[in-house]
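Below are structures written as structure tokens.
Bear in mind that the values in this text are calculations on the coordinates, not laboratory data. Values in this document were obtained by computation on a predicted structure and should not be read as measured data. Cβ atoms are built from the backbone, for glycine too; each structure is taken alone.
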Structure I
Amino acid sequence: MAISTTTADTLPGIQTSSTTTAVAPNPENLNVHSGSFSLFGPLSIHYTLDLQTLSFSASLVAFGVQVAEGDLSVLHPTLALSGNYHIAKWDLNLALDESNKKLDLSGDACLDAVGCKTFDITLLKW
């Protein structure tokens, strides 16, 4: 798994108009974890993971605005996030792997005049 960077537009079909942070879990419920991952420039994923129910809520934030959201669970282990906002566009997939206790991210994110990044990584393991 890797992240690759290119100046080529890997999402030509979508038009446009790196730090990880985590929030300390509530001490009353150590099964719930929240945080965010900076993906590329102004794009980040904010999440809440509930280990008791093995559910994952995710939102994609672009330029400080929540532009997409969804939930993953054992019954619905994948989530596709595709779209654009301002000079950013993305086609990302999240996959919850219960047996290997991990959350994977794959897909592309692009910023006009900057380029694109392709993701095939594990975001979380527990």
Structure II
Amino acid sequence: MDIKEIIRVPDPRKNVKAEIREVVRDMAKKPQIFIRVRLSGWHFPERALEPFLVIGKAVSKFVLIDPEGTAADAYFDMMPPAAARLSFGYGNIVSWDFSIKVDPAGIERLDRERLPKGVIDLKEK
């Protein structure tokens, strides 16, 4: 085979999108602020092992996969660092790396003054 005969198939990971914003979720009947990273454009199968997402050196607190497996919501209890990629996996094994840039300054924040009293804020690093 000659190099001119090689065909490169487009990398489907380039279709993955991330929406990153602060949200409030109830944890043990207490409202808590999290950074939610919603990944879409990929198939995230349910597996026996717990899913996780890594941004820099920050590991998600938990991940919820939608019933169709078309999106995954990863929740961080601290502001993730700036990073050039996201790593998704199960258990302690990374399954996929996605070239998605994270800029903490660009993350949509909640207005703390409009939140009810008693909401648990993000942890400091």
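Given a value of 15.0 for Kirkwood radius over Cα pairs in Å, point me to the structure among I, II it was derived from.
Of the options listed, only I reproduces it.
Of the structures labelled I, II, which one yields 3.9 when distance in nm of label points 7 Å out along Cα→Cβ at positions 9 and 73 is computed from its coordinates?
Details: I: 3.9; II: 3.3.
Clearly, the read-out refers to I.
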